[in-house]
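Next up: some structures, all given as C-alpha cells.
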Structure 1
Amino acid sequence: MKKIVLTGGGTAGHVMPNIALLKYLDDFEVHYIGSLQGIEKDILSAYPNVTYHGIHTGKLRRYLSGQNIKDFFNVIKGSYESTRLLKQIRPDIIFSKGGYVAVPVANGAKKCHIPLITHESDMTLGLANKIIAKVACLVLTTFPETAALIENGKGKYSGPPIRPDLFDGDRQRGLDFLGFNGDKPVLLVTGGSTGSTRINEAVYAAVSRLCERFDVVHLCGGKKMIKLENPPENYRQYPFVSKEISDVFACTDYVLTRGGSNAICELAALKKPMLIVPLEKASRGDQVLNAKSFVKRGMAIMLGEEAMTPETILEKLDELVQKKDSLVEAMAAQNFQNGVEFIYNEIVAELKRRGIE
C-alpha cells in the first residue's frame with residue numbers, strides 16, 4: 001500500500017484541507033506529522049485511520065521576540081525528529097498545507113529525498129511556505145494570481161480545498177442545534193479557529209442591537225470567549241463548533257468573519273453573504289489582500305479593522321443585507337472548482353512520474 005504523510009498546523013485553516021483530502025486516500029496508509037500539543041492533534045484525534053506523530057515546532061515570526069530564540073532551536077529539533085520519523089515511515093510522498101508546523105517536516109523531506117507538494121491558501125506565500133516552496137516539487141494555490149508568482153515554474157492553480165462535508169448540512173438541524181425558531185435571519189460571527197479579541201469585543205458591545213435584527217451565533221475562540229451576563233435570548237456563543245458546523249452553516253444567512261482564505265472560500269462556496277474584517281496590524285497583510293480580492297469580484301463587503309466599532313458593524317451589516325442578492329449571484333458565478341480532487345490528482349500524477357502506481 002502506498003504511504004503518504006500529511007502535515008500542516010498552527011490554525012484549523014492549515015488542518016481542515018488535509019481532513020478533506022482523507023476522503024480520497026482510501027488506498028493510502030496515512031500518517032500525519034504535527035505539533036506535540038497543537039490544534040491539529042485535537043482535530044486528528046477523531047480520525048483513527050490516521051497515525052499521528054507529534055514533533056517539536058517553533059513559530060516563525062516577522063517581529064522581534066525573545067521566544068524566537070527558543071523556537072529556532074525547536075525548529076532544529078523538530079527537523080531531526082521529522083527526519084527520523086520519515087526514515088521510519090518511508091512515505092512515498094508528503095502533502096503540506098503549510099504553517100510553521102510543516103517547516104521541520106519539509107527539512108526532513110529534503111534530507112530523505114521524499115517528494116513534497118504544498119498548498120498556499122492566501123494571495124501571497126506565507127513565510128513558512130516560502131521556505132517549504134524551495135523543497136517542494138509543486139506549489140498549489142487557491143488564487144490564480146499566486147501561481148504565477150512561484151519561482152521555477154512550480155506554481156499551479158488548484159483552487160480552494162473545500163471540505164465536501166460542508167455541503168451536507170441541513171438548515172433545520174442547524175436551527176435545532178442552536179435553539180433558534182427561524183423567524184429571524186441567522187448571523188454567524190467568527191474570528192477564525194483561534195478567535196478574534198477585537199471582533200469579540202465589538203460584538204459584545206453591540207449584542208443587544210444585533211439580536212434585535214438577527215439570531216446571532218458567535219464562535220469566540222476557546223481562549224478569547226467571555227461569558228456574558230444576561231445575554232439576549234437569541235444569542236449563542238461557543239468557543240468552536242466542529243461536528244455540527246455544516247448544519248450551522250446551512251442555517252446561516254449572513255456572516256461576520258476574519259479574512260482567512262480557507263474560511264472565506266468555504267463561505268463563498270456555500271454562497272453566504274459576508275462582511276470581512278481582515279486582520280491587519282498583527283499579520284503580514286494576507287487577510288487584507290484576500291478580502292480585497294473578494295470585494296473586487298463582488299463576493300463580499302469589507303470593514304477595516306481600525307474602523308470597526310459597534311456602530312460601523314451595524315452599518316455594514318445593513319449594507320450586507322441590502323446587497324445580499326448581488327453578492328450571492330457573484331459567488332455563484334465564480335464556480336469554485338473542486339480543489340481537493342485537484343490536489344489528489346496532482347499527488348497521484350507525481351507518484352506516477354516516479355513509477356509508483
Structure 2
Amino acid sequence: MDFDLTDDQKLLTDSVARLLGDRYTFEARKGFQKQDAGWSADMWGQFAEMGLLGLPFDEAYGGFGGGAVDIMLVMEQFGKALVLEPYLATVVLAGTALRIAGSEAQKSAILPEIVGGALKLAFAHGEQGARYDLSDVTTRAAKTASGWVLDGAKSVVLHGDCADKIVVSARTSGARNDEAGITLFLVDGNAKGVTRRGYQLRDGTRAAEISFASVEVGDDALLGTIGGGFPVIGRVVEAGISAMSAEVVGSMDKMLDVTLEYLRTRQQFGKAIGENQVLQHKAADMLMSTEQGRSMSMLAAMMVDEADDAERGRNFALAKVGVGQAGRFVSQNAVQLHGGIGMTEEYLIGHYFRRVMMFEHSFGDTAYYLNKLADQVH
C-alpha cells in the first residue's frame with residue numbers, strides 16, 4: 001500500500017500547519033477558550049476560507065471531494081494545536097451522516113452552508129445509561145399526520161450548544177436495544193421543545209445535554225430511511241474514531257517535541273537532565289509509541305471506506321486500542337518527565353494529556369474494544 005502523500009496533500013498539511021503555527025499558539029488558544037462560544041468564530045472563518053470545512057464533501061456541493069486520509073492530515077495538525085472549534089462535530093460526525101444518508105435535497109441545502117462556514121451541526125446519539133452500546137436508544141419519534149414528534153434526551157453532544165442543526169437518533173419501532181427501528185432526523189437547534197445546556201468538557205472543548213419535548217418535525221427532516229439509522233450511526237462513529245485517532249497522533253507529536261526540548265534545557269546538578277540515560281530511554285519509548293499510534297491511525301483512515309463490515313469493525317477496534325494505549329503512554333510520560341510543572345494549568349502538557357484522555361473514552365474506551373476483539377477470537 002502506498003503511504004506517500006500526493007502534492008495536494010503535502011500542500012494541505014503545510015497550509016494548515018502554517019495557519020495554526022501563526023494563529024493558534026497556546027496563549028491564543030486560552031483567549032479563544034474565554035470567548036462566549038468557547039472557540040474562535042474568526043478561526044472558523046479561516047477554516048472555511050482555506051476549504052477545510054468542505055474537505056470531505058463532493059465538488060457538486062462546493063466541497064473538495066477529499067477522503068479520510070485528507071481528514072487525517074488536517075486532524076493531526078489540529079491535535080498539535082489543540083483546536084477548539086466544532087470541526088469534528090460539524091464536518092466529520094454530522095457531515096458523515098449527511099454524506100451517507102442525506103437526500104439530494106438535504107445535501108444541496110445544507111452542505112454548501114457547511115462549506116461556507118455559515119452552518120454548524122452536531123451529532124446527538126449518546127444517552128445516559130447507554131455507555132458505548134450504539135443500539136441503546138430510548139428517545140422516541142412518533143408519526144403524525146404532518147410529520148414526526150420527538151421526545152427524549154441526549155448526553156455529551158459535542159458542540160451541541162452552538163449547532164444550528166442537530167442530527168438526532170430516535171426509536172421509531174422496536175425495543176430499547178434493537179438495532180432495527182432507529183431513525184435519524186435533522187432538527188433545528190432552536191426548534192420549539194429543544195432545550196440545550198452547554199458546558200465545557202475537561203479538555204476545554206464544548207458539549208451539551210439536549211432534551212426534546214414534543215419536538216415537531218416534518219417528513220423532510222428524515223435523514224435516510226425509517227428504521228435504517230443504525231448502520232449509518234456505526235459509520236459516523238468509525239469516521240469519528242479515525243479523525244480523533246489522527247488528532248491524538250498530532251498531540252503525541254507535540255508532547256514528544258516539547259518533552260525533548262525540556263530534557264535538553266532543564267538543568268539539574270549542573271547539567272541537562274536529558275543526559276540521564278534512564279530519561280533518554282523513556283524518551284525513546286515515547287517516540288516508539290507515537291509511531292505505533294501513527295500506524296494505527298493510518299489503518300483507521302484506510303478502513304473508513306472499507307466495504308466489508310466485519311473487516312472494518314475488526315480494524316477499527318485494533319486502531320482504537322492501539323492509539324488509545326499509545327496516547328496514554330506518551331501523555332503520562334510527558335507529564336512525568338516534566339515533573340511538577342507538567343500538572344499545572346498554566347503549562348501546555350497537562351492540556352494535551354486531558355485531550356488524549358478524552359479520546360480514550362470517546363466512542364468506546366480501550367477495555368470495550370479489547371472485549372470486542374476477544375469476542376471475535378472465541
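Output the label of whichever structure in 1, 2 has the greatest value of distance in nm of label points 7 Å out along Cα→Cβ at positions 41 and 345. Biggest value here belongs to 1.
When helix-only ellipticity at 222 nm (-39500 (n - 2.57) for each DSSP H run of 4 or more, over all residues; to 500) is computed for each of 1, 2, which one produces -16500? Answer for the origin of the read-out: 2. Comparing distance in nm of label points 7 Å out along Cα→Cβ at positions 169 and 257 across structures 1, 2, the highest figure comes from 2. Given a value of 16.9 for mean count of other Cβ atoms within 10 Å over residues 233-240, calculated from one of 1, 2, which structure does it belong to? Answer by label: 1. Can you say which of 1, 2 returns 58 when volume of the Cα convex hull per residue in Å³, for residues 97-144 alone is computed? Among 1, 2, the structure yielding 58 for volume of the Cα convex hull per residue in Å³, for residues 97-144 alone is 1.
Computed from the coordinates by the stated procedures, all read-outs in this text should not be read as laboratory data. Remember, it's a predicted structure, so these values are computed and weren't measured experimentally. Cβ atoms are built from the backbone, for glycine too; each structure is taken alone.
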